[in-house]
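In the part that follows, the structures are each spelled out as structure tokens.
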Structure I
Amino acid sequence: MSTLVCRDCGWVARCPACDLLMRVHTKPNTHLLCHFCETKGTIPDVCPKCQSTHLVQSGPRIQSIEASLKKIFPEAKILLVEDLSKLSKKTLDQNTIVIGTQKITSLPIENLGLTAFLLVESDLSVPAYDIEEDLFSQVRHFTTRSENIILQTRSPKLQIIKDITEGNFKSFFQRTLQERKSFHLPPFLQMVTIYLSDKSESMLKQRINTLASSLMQRADKETLISYDHLLIEKRAGEYRQKILIRAKDVMGFLEQFRNVLVRSRGVEVEWL
């Protein structure tokens, strides 16, 4: 999905209720959409910041891929997947080309002639410790369902790309395991993220400072607490901050804070 950007001042369309970029959608009509809280917006004629008319769509667009494929294969039946909940096996079988994001790995698609992954390094920019594992699994998922696989990349010398194209799981496994050991990541330590949210930014800062201080005071040398007091997100009209905990026994460590985590409002625990 593409975002809306001003070429003159660098303004980008952001959700008014979140910190996230809004995405440009063309169906059923052209509009902006936040993929987190589903807030919709109209596409402005001029930049709200500098009044420039040089507004462009930036980023990969599956709609543009669809348009290009229609020119190349005018007789083909092409399905653009934007909402998985509305799909059926019958709909999938009625189309010869399916276009979508990585979520289509969950679809019951079999006996494919060709599967193409576009700009695979764009996925690697996601700040998640297991993103390479996710990419490797996605490609292997379709390898068993496709006659041929194509990976589009500007970085063919990346080790993860070599491991995937060579089908070298042993190399991928050994390298990934060593990296996780060096950075104290699962499976060598358990990991959990605690999110605190509040409609008041000042109240959120006070709450998370109190909780982070308590966690750090009770942490032993094998328990790592990561917390950035300046990193504040906004989601669906609420401010949000997080604390990352890595420990040999995360559940045992958090048991000391059961009342705070269970009874306090705006607390979410995500196991990683």
Structure II
Amino acid sequence: MLSHDVTVETDWEQLALELSQLEPKYQPITVCIYWKDYLLGRHIPFQKQGFKIVSAGHMFDPNFLVRFYHLCSTHYYAASNELGTNLFYSIQAGCSYFYWDKLKYSRHAASEKILKRDSTITHNNKIFQKKMAEMKNMFSEPQNSLSREKLDFVEYHLGKQYFLSPEDLKQKILEAEHAFCRLIQINFSGYSPSFVNTTQTLKNTIDKLNQGYNSESLNILRQLKQQTPTTKYLRAIALARLGQKQEAILLLNEFLKAVPEHLKAKTILTELQKS
């Protein structure tokens, strides 16, 4: 699977066979399957070869990247048949990464627009294409370890030069919180108390949603007198997490009438309608 909306076809049996023929130092092999590929049965050829099958889960799971990083950290090598953030995450987790592009692939989507949006091979930006070619050349062969040049390349694109210690990060967050509070005070001047209360309630509710308090957040949102597109979107999120799919779909449709270009809302709606 290339993305949520683009599927990839190839000879999965042949790919599994070629992986099984890698040198003993790359064995045993673990295959990380995208959740939708698992539903399509793409894991079966690899399972037949005796490979361990794992998954980082659903793309909307807040622990998706954490789980993927953990899986990488338990292996010496990592390989993929498509370049993406998996390269950077796996190397940062301690893997020696290599790009495995031995077979031809075809990509399919509901429209040409989606295919161009989600497929790197159709990206027309020359600088982007040059960078992709550079990465393919740099990581084209399995290696026992990565050179300093390759590690520097990864760290640069991860922005490691901006990494902070836990103490410094905490200080930055506190400074941002103080700045936000000052901004709130400035923006709220001249507005009615009811507007201030509603806005602060929304901020608090978003915090609760991010912490997983879905039922509590939903109750608060339903009690608000003014139901804006934002409150409908937040209610839909809470409802979807609580398994109340139909009501969530209804609210997302109402929200998208007001904010038709909201990509995440459209993606969640599509996913709910398919499930």
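Only the coordinates and a few stated rules stand behind these numbers; no lab work does. Computed from a prediction, not measured in an experiment: that's the story for all the values here. Cβ atoms are built from the backbone, for glycine too; each structure is taken alone.
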Winner on FRET efficiency 1/(1 + (r/R0)^6) of positions 47 and 87 (r between Cβ atoms, R0 = 25 Å, to 0.05) once structures I, II are ranked, highest first: II
Among I, II, structure where relative contact order in percent (Cα under 8 Å, 6 or more apart) as derived comes to 12: II
For 12.2 (mean count of other Cβ atoms within 10 Å over residues 151-158, calculated) the corresponding structure among I, II: I
Structure responsible for 5, 20, 27, 24, 16, 5, 1, 0, with P(r) over Cα pairs in 10 Å bins from 0, in percent calculated and labels I, II on offer: II
Among I, II, structure where helix-only ellipticity at 222 nm (-39500 (n - 2.57) for each DSSP H run of 4 or more, over all residues; to 500) as derived comes to -17500: II
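Which structure, out of I, II, was mean count of other Cβ atoms within 10 Å over residues 39-46 calculated from, if the result is 16.2? Provide the component values of the computation, followed by the final result.
On the way: I: 12.6; II: 16.2.
Checking each candidate, the match is II.
Between I, II, which one scores greatest on FRET efficiency 1/(1 + (r/R0)^6) of positions 15 and 215 (r between Cβ atoms, R0 = 35 Å, to 0.05)? Present the calculation step by step, with values, prior to reporting the outcome.
Details: I: 0.70; II: 0.20.
Structure I gives the largest value of FRET efficiency 1/(1 + (r/R0)^6) of positions 15 and 215 (r between Cβ atoms, R0 = 35 Å, to 0.05) among I, II.
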